[in-house]
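The data blocks that follow each hold one structure.
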Structure 1
Amino acid sequence: MRSHRCGELTESHLNQEVDLCGWVHRRRDHGGVIFIDLRDREGLVQVVFDPDFAEAFKLAETVRSEYVLKVHGTVRPRPAGTENPNLTTGKIEVLATHLEILNKAETPPFPLESEIEVSEETRLRFRYIDLRRPLMQQRMKMRRDVIRFLRGFLDHHGFYEVETPFLTKATPEGARDYLVPSRTHPNHFFALPQSPQLYKQLLMISGMDRYYQVVRCFRDEDLRADRQPEFTQLDIETSFMDENQIMYLMEDMIRQLFAEVLQVELPNPFPRLTYAEAMRRYGSDKPDLRIPLELVDIADLVESAEFKVFAGPANDPDGRVVALKLPGGANLSRKEIDDLTQHVAIYGAKGLAYIKIVDRSAGIDGLQSPIVKFLPVDAVRGILDRVEAETGDIVFFGADKAGVVNEAMGALRLKLGQDRGLADKDWKPLWVVDFPMFEWDEKENRWFALHHPFTAPKCSLGELESNPGQALSRAYDMVLNGTEVGGGSIRIHRTDMQHSVFKLLGIGDVEAQQKFGFLLNALRYGAPPHGGLAFGLDRLVMLMSGAASIREVMAFPKTQSAWCPMIDAPAMVTDAQLRELGIRLRRPSEGDKG
């Protein structure tokens, strides 16, 4: 039906006759000449309808936004002074000689040719129209380009693309699994995979050597702003490679991806931070290195102070006291500080102490703060020296359990960096390594795996069993501008180590055999050393395209409440379907609501 796409036409096509198909993006009637911007996936082209071609002109008068047209015409230069440098087709136009209306369209629920703000629910309800917008078309193209490049890179490096099952088995932490009832096996359920983790390990035991998959994963998450119940991973696993070799190969892949798609040069090599250092300096295991602010420990300076707000955490083995200097921040108003106090309260902070340095040369008299009077003069001087405070700065403080301080002050660091425009415009990737193997849950009084129970420790089996709290893992996360885009580890490939990790996590032999017997059995038959990682493709494309949410780079996402307004899913099913599956619904009790 067409000889060219709309956005492909350039001066190289001058004087050629072309057939175009697309949607009416905009129609303008300029006193006897009609202009239509015709749009398809590749972009826009200006089509001119002149009264000399009476039949086409008359039909063009009836055309409205989003009509689907077929146009035959000749490419010609735009008149001098009317060029549009913002379009690839901006130096040419098409003089139409024939027009066919392939389909009419009702007035769309929102205009596509303007930047008018439209609610997300409306956009998702009419997603098939929203996706017509040039910005969304560009993002979908970038997603295509990213996935195509990654596939090509991995193919070139000897990886096999292998599909793993969607109908699998519920995990021990199965509260987040989507369950699928089996009609042929009454009272039994499949689970949709949260990741292909165990299958890709089995592929390494099978001798596949290098595997990858662009795979859909499913997780019944609690409602959070930027999570989706189904998402896409680039899943990767290798045999006979250690963590350094894997990280070098993967960062080379990401460097080449950015150079190819964005024409951006990322650093070589990526910097690395240990988990401990990242938490100490930034309060986060995914620090945004574009923001120059850092947390500074000051517990040793205040442990003898009578100010118990500081001294208590300073003398608590599980506590932490930190300072965060904001250069030039002494001009913050009381309201702005109150707003920051409310912000850190979200993360468990009970308050936000501060000192404004109005005049450093004046000593204590040059400070404004509600807490200075409670601290020894030497402690205040020591704090200001340690953070290198100068006149015009403000220093904020966090004092509590280390976990609360890290979360609250890490969040404060990000907010100050964003609000004050301190973030560098460059791309700042890094690896975070040496994660703890386990974290202790006070409520449940047991260990949990910080990553997952198949991650190998850096220590021996004996050292792991004697001191699990000090064990570090062979895990690694790739972080980009404060977002974790990929994470993985070297896996456990010996049965004795896997049994030991299960026991430390409270998974006994019977449960381990029931849940993971297939893996434990496979490990007995010559499992090679192996490891891998998974990249969140939605997050990666979101960052590369500058989108604000992963929903902006997914064709048909759900809302924040995991609902699809376009097809109204999830939905009820018929009683007949439930009977065939042997399922009976119960009415939610009052305790189940909310």
Structure 2
Amino acid sequence: MRTTTQINTSTIERKFPEWAKVDRVINGAKIYNMNIFDNIMTFNQDNLDGPAFDYFGRVITYGELPALREAYARGLKLAGVKEGDVVTLCMPVSVENLMMLFAVNLVKAISNNVNFLFLKNDFELYTRDKGSEVIVTLDAFLPYFVDHLADSGVRKVIVMNLDDYLPEDKKGMFLDTSEMPEQMQEVFDIGQIMECLNNLDKIKGVEFIRLEDLRQAGEESDIPLDLGPTDLDRDISYFYTSGTTGRPKCVVYKEYSMNAYVEMHAGLDTQNYVGERNFQCIPLTHMTGERVCAIMPLVRGGTLVPRPIYNKYTFARDLSETQCNCVVATASFYLMSVRQGVLSPDALSCLRRPASGGEAVNVSAVRKIDKWLKDNGCEVRYSIGGGASEEGGATLVTYFMDEATKTNETGKPLDPYIRVKLLDDEGNIITDNEVPGNLHVTSPASADRYLDNPEATAARWYFDENGTKWGITGDIAVRHADGSYTILGRGSDSCVDENGKRIFLFEIESSLDEKDPISEWEISAFKNDRGGYDVVGQIILDPDRAEPTPDLVEYICRKYKLDAVKFYNEFEIGEITAKRDYILLTHDYNGYYAPCSKNHMMVINYSENGDTVKIRVRKDHKIEINEKKTKEDN
């Protein structure tokens, strides 16, 4: 079924607070003196009865949002949160997560948005180093960092439960973990959670508060709130880079950045409609999760359908059952669904915009996803967005791509507000099409800086002779004749061969022939004992078309000029990024196969320092398929 209302969001007549005015103009985008929630509500004054959230049947309307935000904000003030404080939000995709972002913003504090595994692995970096004395978290996440709370700078921990907003007949539904991914089953171990909660009174100096109690206290309070204009130059949020290029960096955004992101899209005919249902599965700890998957659907009068368990195994079924019209999910979720096959000929007939972003996807994979969508009743093609989070998550978009021809194009810059340029390694601007170059971007939604890291900030942003701020994304991209771009991969995703030539590993990935029986693959480079690098393929085969054999090893290595290959049943999904775990793959050194002779092949084990162990085996030697690679195996 389609949504019944068909109001194109480009025609929404905005209604502003009487005090609202344009404070500044950046790259042509008019920025109002509002916080992001007030900005969202300018689009929804004629939609107050429309559903803003549908959480497993619990509906919250746009008209109910202001009071809910203010209740949480007053609760935070009652808990002692002051202007300029840093509040760490360590939460799943939920009603509470987004409302707490709005509430923290309203009390003029700074939201520090982290995954619970950040706190497990490096608690001080993400709390004490940020001066954060308050954490808002899910009870199931507490066991992962509770031991760090004693003697820390944290004074209050506010705890939510996934049942809090569930309808009565759905409460307790998350006790059944049978269909959750293995990692999530460990997180939602009820015994582990209860043991942790029962021992909280042993932690001295830390007050624990139920989020529901905090909200109810806020509802009953008349403590004053500043509901007027905001300071656009105030720091409002900390997010973190994914860490695929090293240790994650803390990215700082000011109030104007979020508003700029909205204003760039205002009035744009993106073929979105008021009332569309938006499947919300990417955590708000990611810029894509916050801006693309939460803020923009609300600006368009859509309904957020939060799903707190990020589950690639039930993704397709959940999408079908929720009758959602729009979704942004990682490419790996779509590819897992492709492998699972067709649900029904009309399972995804409601879907108008199936999208992903942040991962380069080769043409072969896109065509498989497109076919899977069509076979399940979706009438539109897969859409890939792109853009580093530091540039506001809006570098390149796909709204106006040619549906008849696009495959893995990332999109076009959002004119006139975002401008991009490609430079060669010597810093010269590339004017020709189809020539890869280093992607530089200017966006009014850009981050301000890296926190307490002036060297990284200076390396990431610069000002040109006109005073325009440009960001060096670290991506390699190519421009096409129609003005669209393809982000090919990271510049760091490369190695230098024995002849001093730079090899981009993503170019090999993109060359995958659809005729070959490879469902997914990753190309990595390992140091070898000759002082150079071996380029290896990490491969998931299509089980209906092939199984690993010595002849297949030889065929793949020779065709794609690889030194060795390894086979997997599936790739591990990163615990923090929820994307394919690239760091894990680039350190997966053992169990590679390479051609050797007519009757033999080679089994190779690599190492970080270049030591290589090669074992010559007969071709009747069984080729192993890696069942699951975990960090503990390294």
Structure 3
Amino acid sequence: MMKSAELDKLARLHGISPTRPSPENREVAVSVATKRKILSALNIELTATADPLTGSQGRQGKPGGRKIPVSFLPDFLSGTKVWGVSLQLYELRSARNWGIGDFKDLADMADLAGSLGADFIGLNPLHAPFLADPNRCSPYEPSSRQHLNPLYIAVDEVPGFAGCPELEGELERLRQSDLVDYIGVARTKLAALRDLWPAWRQGHAGDEDYNPADFDAFVAQGGDSLRLHALFECLSSSMVEHGAGAGWQRWPAEFRRFDSAAVGEFEREHADDVRFHMWLQWLAHCQLMQAADRARKACLRIGLYLDLAVGEAVDGSATWSGPDIYVSKATIGSPPDPFAIEGQDWHLAGYLPSKIAGGGMSPYRRMVSTAMRYAGAIRIDHAPAVRRLFLVPLGDRPDSGAYVRYPEDRLLQILAEASAEHRCLVIGESLGMIPKGLQEDLAAAGILSYRILSYEQDENGFQPADAYPVLALACISTHDHQTLAGWWRGADIQDRCEHGIVPPDLTEEHFKHRKRERRHLKAAFKAAGLDVPPQLMAARASQETLQDLTVSAYRFIARTPSLLTAVRLADLTDEKRPTNIPGTSHSYPNWKPKLSVLLEDLLSVPLLKRVTAAMREERPRG
């Protein structure tokens, strides 16, 4: 048994922090048992010794003497500030889609955004989900970040599709639902695409946008990564039919490794099915490329802005296809804090620190490049991950986790190189516990910070508009928040109480605090020279008054020095239901609510017209 002092030394050597924070803001010692488990999760032998100079987790160079590479920023941003629209792609309603927003809707949205003077469309992650278990629909727990979500394919745009009367009734039902019926959408779309596949494969459904030679090139370029993802989808579907589940951890042992004899035999028997799933990835790729092209033609100078999840499902395609590059005995989470006193386990798999940046085309480079090929900007969810991740040993509570260091300098270099290659700017979302000096490092690397209005305050009130940094994206709210009107009413506080996330006594405190926040927000708006409706006093303001408030709020963030501001579409259509309530998984239909307005009717929404007119006034096109 390794002695405690030797274990501590080995843990330090491999970047395991000796302490973690507590809700009271104290540092708590990480236990010997946790260090053992995390070392095991990092594939470190407890007898091992290593030279710290050759370890891949360290930061290169001495503090203060580091040369941080700088990510790409478009030239036009040196003399102008821009704005764009943010939305969840699945939430779009249209008269033609199949019950879920799709890539054709996105292309149409690009035309609309361009006509309004916007320069980008911000989207939820478009990563591949579990097609065989469509209700696992969180875009932040994808099966693979290397591949796309085929449920966003616009089937009516695929060569050979002619429609059929018997399908229309089901499509109308899917369109009319207020929540995305993922099971119905997947069943209907996959059945229609399977019907189209044989004719397309035999060359009877030619189309210059969907050239068979391009498909062959896509398959060749995708290599083993694409083949194994398609194979996983086939196996996953077969396993669901046999009652084993979509995720590989519940499969029979002989199918849990991609390189087993049983998997090889399955692939030979299902070669056409594997090819079909490669075709789905290609269709998604073609249509997302077409949407990006429409954004360019609509004069969106940044174009699409894609979100990257911080990790992947522990039992999905990515961990099955590349088991050697993932932490396998611990998951990503966060330590105890005042809003989650027991800590959080996000049940996500992360890359091993020793593998994330290794090789000619490292896992990290592949992952960011997958998104950058379509985008003018990417947002890294939980940007502190470039320096450290909080890992929770499997089966343990989150307060038994520990921070583990990642090769920050190498990851920043990869981001700089990939962003230059793809001419794609980088935004880093870093809310919550931020390690000391990280914001400065990210700014030095040319990575925009992510500033949410309700977070930009202290005990004295809201930050004035001119205090926001230049190198930032400023916004009112995100998918994890209510709209501004909902925030003003305290709907988010009510939700947390109703879903048992926060006890009633604490809820009362939060309502009292919100009353102070409302007062402070009005003061900040007045200081910025903005109109504040005189009748805006209590939480129970009228809808008309709250719409005035929303316009003032968007003028406020537009007046910040921040290069980018995002206008959330759900704010403009005054949605009452949040996209996602963090901390709920079964009591609320997260990632399912649709917008209340059709895409075709958006331009007739008065609030949308008022806010976008305000953005054009505050941030005119240069």
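In table form, for the structure just shown:
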| quantity | calculated |
| --- | --- |
| Parent structure of the calculated result -8500, given that helix-only ellipticity at 222 nm (-39500 (n - 2.57) for each DSSP H run of 4 or more, over all residues; to 500) is the read-out and 1, 2, 3 the choices | 1 |
| Distance in nm of label points 7 Å out along Cα→Cβ at positions 70 and 510 - highest-scoring structure of 1, 2, 3 | 1 |
| Entry that produces 15.2 once mean count of other Cβ atoms within 10 Å over residues 118-125 is calculated, selected from 1, 2, 3 | 1 |
| Mean count of other Cβ atoms within 10 Å over residues 326-333 from the coordinates reads 24.4; which among 1, 2, 3 | 2 |
| Which of 1, 2, 3 yields 19.9 [mean count of other Cβ atoms within 10 Å over residues 142-149, calculated] | 2 |
| Winner on distance in nm of label points 7 Å out along Cα→Cβ at positions 374 and 526 once structures 1, 2, 3 are ranked, highest first | 1 |
| Structures 1, 2, 3, by distance in nm of label points 7 Å out along Cα→Cβ at positions 190 and 566: label with the highest value | 2 |
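Bear in mind these aren't lab numbers, they're just calculated from the coordinates by the rules spelled out. Source: prediction; values computed, not measured. Cβ atoms are built from the backbone, for glycine too; each structure is taken alone.
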